[in-house]
Structure 1
Amino acid sequence: MNDRNSALSKVPAVTLGFWIIKIAATTLGETGGDTVTMTMDLGYLTGTLIFLVVLVALVAIQISARKFHPFLYWATIVASTTLGTTLADFADRSLGIGYTGGSTLLLACVLAVLAFWYRAEGTVSVDTVSTPRVEMFYWATITFSQTLGTALGDWMADSSGFGYLGAAAVFLAALAIVVGLYYRTGVSRVLLFWAAFILTRPLGATVGDFLDKPHEEGGLDFSRPLASAVLLVFILACILLIPQRAGTHPRSRRAENA
């Protein structure tokens, strides 16, 4: 895109580094959420309320920021994925609607937000995340997609009988198909982005469960707080070592004439 017709966004450019950090963040969301709700025994509702407050605060700061801040952005992503863990568990287990019911409900929420976003803006591309209204749509979509991903991961690992590693392999294969479509076909890049974004969440959820679930349930029985701390250090190292740059969005005509 020509520099004269584009401006820096407040979200990162979608690169390989972006996906590496995103998968690590979703895994941290699973182990971190389980640490609060299970290890600390605060329960799904309390954990959901805690992370909801954190997410709302971070989204408000993110929207009020004037430019892309890597640590702020990824902290908000981690908050959304951790909330997704506790919210999905609350819906699936405390409300008793099960993995299938939870996944169906959350898929409807994701599609509804994307539909409202498209109706308001004419696109759901992350390249257009440049105004408070679009940012609200962006973070709402992300939060629902993180929650949907958790429910899908739990459904695939538990209800379908694949187990944690088997479910992770299924989601890796699905991501490989998305990558193949990206490089080999003309399928909408916007559609492929959101497909990949949603699929990385259940991948992280199943890997996180594999790390901290007991041996008798097919996990490695690692300490949840320790696993979360290691993942957090890895994410911080990636942010510091992998070049972080803002994405671009088209300039509006009003901005060009200002």
Structure 2
Amino acid sequence: MDQVLKPNKVPAVTLAFWIAKVAATTLGETGGDAVSMSMNLGYLVATGIFAAIFVIALALQVEEKRYHPFSYWFVIVATTTVGTTISDYLDRTAGLGYPLSSLILFSAVLVILGAWRFSTGSVSVAHIADRKTEIFYWTTILASNTLGTALGDYVADSRGLGFEGGALVFAGLLALIAAAFLFTKLPRTLLFWAAFVLTRPLGATLGDILTKPLSHGGLNLDRIESSLALAAFMAACIMLTNLRRPASDGTPSH
């Protein structure tokens, strides 16, 4: 007899999912910088604001009984904004620098994934339904988005590739992961988390291209206006694509 599972609370991982994810990470960069820089609140205060928003968004998402697109993507955006300011605080205010911050955050992602695997026996993201798995899922996402911010800044600044060069590097790496998905039998969960991490620095460099001064290789667009435009684009993606559909309805086949 088939086992009836709880309704899934995450969307299907499709091309539309990754388009929305890149938009969310770009929004996280422009939104985080808008509060910390444009509003002159600094990284620590901005982190406190976005951390509170993240806690509220996560609480709402955890209380949902099934997948609701705007609740889900609200948390995604919250992790990208707080991840941006946390990374910037570690890199710049705390003075750790991009390489050390990236190493610390990468280790944090591995530790969380290890604890998740030890606690539940799997780190699969195909079906997220119970509270313990969901907390591990969102903790990993928060750490991976923070790591992605540090990686984006490291490649663009420390390695001297600039924002456009950094965007090309991460887009190329994502293309390799897509090829591995299509033409190899590498574990899908491994490829998912690799892509999830790399979409964050891609979004970070795209956000910097939009809003940094012309003298720094950006387009010098307003951070708040750019954030609102990206939020509108994300909303359109959610409403007009299959992101409204969960990965499964909760009944596995045997």
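What follows draws every value from the coordinates through simple rules; no lab data is involved. All figures in this text were calculated on a predicted structure; none of them were measured in a lab. Cβ atoms are built from the backbone, for glycine too; each structure is taken alone.
Of note:
- Test item: distance in nm of label points 7 Å out along Cα→Cβ at positions 10 and 122 calculated as 1.1, pick one of 1, 2: 2
- A value of 3.0 for distance in nm of label points 7 Å out along Cα→Cβ at positions 186 and 202, calculated from one of 1, 2, originates in structure 1.
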